[in-house]
Every structure is written in structure tokens, then in C-alpha cells.
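Here, each number is a calculation from the coordinates, and none is a lab measurement. Quick caveat, the model's predicted, so the values are computed rather than measured. Cβ atoms are built from the backbone, for glycine too; each structure is taken alone.
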Structure 1
Amino acid sequence: MLRSSKTPSGREVRGHIRRIVRHIRTHWPATRLTIRGDSHCGRHEAMAWCEANDVHYIFGLGGHDVLDRLVDTAADDVRVRHAEGEAPVVRRYGETRHGTKS
């Protein structure tokens, strides 16, 4: 979807996902869906809607100190493997839970 460079609100992201999922489920109602989005999609409203509607998701999150600490061990492993030339591209995936006080 082409749009201005303005970061969308959670309500806007949720609306786009809802329309896309509705359209897909019209044709393939039993298909397991996983939505992938960059950090601008990682909004509470979008994640809550996905969870309430049996839609899996992978959203990027903007970094900050707390998340940096949570992924530091995995990130260090990737940095070492890359420096040792183990592979031209090194990727590692992980999962963590984090919630802000607000």
C-alpha cells in the first residue's frame, strides 16, 4: 500500500489488517494466516486484533534499551559468527515478552 511517510496509528493499521484478513477468509476461511509487518505495524491495537481473531503476526519493533538487553545474548552470538566469517549472512530469530509500564 502506498502512503505518505507519516507513521500510521494503531487504529489505521488494525483497519488495514482487518480488511485484508476479511478478504482472504472470504475465499479461504480455514487458512492459517500470519501477518508480517515492519515496526510501523507493531501497534497494540493491531496485535490485540490479531490475537482476538486467530491471526498470527510477526511485527518488527523499534529498539530501545530494554529490548536491547533482552536480545543481547542472541545479538552477540550473531556478531561473533559474522566476525568469524561463518557465513556471508548470519540471522538468528528469537522470541521474548515485554510490556511497558504505561
Structure 2
Amino acid sequence: MTDPTIHALNRQYRGKDKPTDVLSFPLADEVQPTLLGDVVISVDTAARQAQRRHHSLAEELRILLIHGILHVLGYDHEVSRSEAIRMHRKEREVGQMLIRTVS
């Protein structure tokens, strides 16, 4: 996805008039409890962040996908500092698990 497209989604669904790196849309409900949701990533923003953080675009996309999936699962770093710490720890845990699995 591009910055203009994610910008429009961010404005429509979150009321934030700017592009962002990742958006998550939980979809599970009583009818489809096993349906997790959608994760949308701006490759434009991910590429800039990867360059700034001195790692590959693939690594940045992995980080953003983990972040988005955790949001779909109910983690929310915007709720409180303790929840942000909890989510960050889970991101690192999942990231390390994926690295071990791929290696």
C-alpha cells in the first residue's frame, strides 16, 4: 500500500489526517470468531523507516506485521504505558521466535 492510500484509511477510520506505517482492522465477531482481521502496511513509510533504522525493508515489514497482528489480537500501546511495555515485549518475543524458526 502507498502513503496516500493509508493516509485516506487513517483519516476515515481513526480520524488522523496523516499517513501511518501500519493499520489493523480486527474482524472477529460472534458469527466469525476465528477470523482475526486485516493488517495494512504502507510500504512507502516502511521503506523510509527501514532506512532511518539502518535495516532492510523486509525487516521493517516483519516488524510492522508483528505490530499489526498484535493489535488485531487486542494489544494496544496507546491505552497506557504499562500496556505499551507489554506490547513491546510481545513484539520482541514474537520477532525472536520468528528469527529462530527461520534460521
Structure 3
Amino acid sequence: MGDLLFVQCHPTFFEESDLDNWVEILEQVKKMDNVSIAIPGHGQVGTKRDLSKLVDYINGISKKVREIDSIAETEMPASYRDWQSPEIYRQNVKMAHALLND
């Protein structure tokens, strides 16, 4: 899965990231009957459940930045606090805000 899947660690959003397309690709992989495990670019071997977690993560940040006036209002949800590299969450909020609101 390369950099499409991160298991128990925060992904990194970049200027060239297409968050909607990223989610769509993960959703397509989830529909594949012959996929039961997924080798991520970062983190341990995952399952379809991990694909869903990352979809929720990306969708959650996307929804937040579309609804808020200031990214300073954004706190990391408790469900992601034990993921590796928690400092990346704030960077992702900033990048998603730039990607989705410009």
C-alpha cells in the first residue's frame, strides 16, 4: 500500500495530496474480496479495519477544516492520541485547511 496506508501512525498530508482521491482509493481497496491484510508504508501490517480507520481520519480532518474558522480551534481526537508521531496531526490540519479552503 506504500504511502496510501498508515497503521497506528499519523499520515502526512502534502501540498500535492488529494484527500478525496486518497479516501476513494482506500474505499476501493476495502471492497476487494481477496484483500485481508495490507502492508502499509508506515506502521505494522494492517487489515481492512485499518483502512477504515485511515478513511475516518482523513474524512474527520477534512470535515473539521471545512466547518471551522480557525485551525487553532482543532484538537486531536482521543482515538488518534496513541498513534505514532502525534505532532503530525496539527500539521495535517494546517495542510488540509490550505488544500480544501483555497
*With distance in nm of label points 7 Å out along Cα→Cβ at positions 17 and 89 derived from the coordinates and found to be 2.5, which of 1, 2, 3 does the value describe?*
1
*Given 13.4, 43 for Rg and Dmax of the Cα atoms in Å, calculated: source structure among 1, 2, 3*: 3
